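Derivation of every value follows stated rules applied to the coordinates shown; laboratory data play no part. Everything numeric here is computed off the predicted structure, so don't read it as measured data. Cβ atoms are built from the backbone, for glycine too; each structure is taken alone.
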Structure I
């Protein structure tokens, strides 16, 4: 890293951005010697692309599937936000339908949330801690079991929840007893959604869990 009176460390910033699908924040860039004025200059010349307020992308970084999730996550706040719900199902490869939008979760106490087109921000009182959050390809995302419980609380189609349950069990990420116990602790709606998903047309008895 560099101080602000030194030349910008492009290589260092690019390396950091590579772990975030090519994106970085204004605050991260500052640590590598990039002022707001310098970011604006490189955006004008085409070296950088501005994704959201305070979030940029190296133009020459290769495109990756669903990279926009990284940009939205950084825009909301990488230390407080996590990819969740249908978007987390997609990142864990637990569904076969691409979500219409992006889904993030933040603590309910979080204030002054940005309004991002195509992004649904869920607020929660449940902890977003090490027990329920993982890092997946550089992005903070809800764990498979937390993701399944979250979507069971929403209007996701039962067959999609069933597919996600089946895939997670086959990979050994969850087992039937644990997910049912966790769902019952969430409440009747979640428990019913999970129980109903187990009646979908998937061979759960042959799954690992």
Structure II
């Protein structure tokens, strides 16, 4: 969902070290597992000031930069196929299921979804050159916008929540027969509504004027 929303925006998107595989934060158990100097310094300062060590660790696990620095997860073998030696920081244990080899073999994987997004940007001028109009700017969960170029318009919807959502747009009926360009997982069960989104789901529709 995040990839779809970001890559359909204006500007130049980028893919950062494993996000195309859905690589996740790593739950290091002790401060000695971390390597980021900012995290180490924060832990030392916070615990010296009397904060509970586990509370400080929980905050670092959620926001620390080492989450984006664990070795690339190529396969399910030891050290995720990254090295036969000892990596400078531990490999995320989830590499046995989240890795490049597994995702290449699965046509519905996050990796292949990224490939479709990149292909769309290269083949459809509206993605790279179209204008941008924000919709529902005050909605607490749905991120919605359109991209328009010449006679082509895309509607991009993202459900930033764990529950199904029917998007109430003023022109929802006008999109009922639009072409489905791309959709991420979490399919909505309420498919009778024209703009129904499942949990954490994104959807891109195309229509021509």
Structure III
């Protein structure tokens, strides 16, 4: 029996969706991060004195402990009984997601589980910006989901999301300064390309990129 054009179109759409799901359901495992070392690093005033925006990085790998501590410092849970974070957010929306780009794949930091959840398999670090970001072992992408705000106009949600992202960004910068890692906040990102790559919803806005690694002279 001859299939109708409608059936053929539906079948083609189903194949396209299946291919997309396979691409976004990678073979990468969930990475359970180490417990954060809350006693490491310089005192705050020394970290502020050391804070600087790096321009070059070495190819030395970032250890799992470094990554675990970095993500917890950026926006981890520091009051388990209240599910509250190291970074404040407007209306406690906890709107900022951290995507971690490595040579093996892309992950999303889950603060509740203190784990990295796989998003994509492959090295997409160069896709973050145009031009590509400076070479660093780890590329962090900060994304604000404005749908998580319980109230507010679109303009207010946009402003709150930018402020919350800036707070997480400062946590990243201070942690790196306190522990001898190197980073810089970057706004030169391919927002449209990243939304397509990561399958982000309309309410999710990529705002900042942080290359992270060891200084070149370390």
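Any idea which of I, II, III comes out highest on mean projected area of the Cα convex hull in nm²?
Once mean projected area of the Cα convex hull in nm² is worked out for each structure, III has the highest.
For relative contact order in percent (Cα under 8 Å, 6 or more apart), the calculated result is 15, so let me know which of I, II, III that is.
I
Rank structures I, II, III by distance in nm of label points 7 Å out along Cα→Cβ at positions 31 and 127 and report only the one at the top, that is, the highest.
Going through I, II, III one by one, distance in nm of label points 7 Å out along Cα→Cβ at positions 31 and 127 is largest in II.
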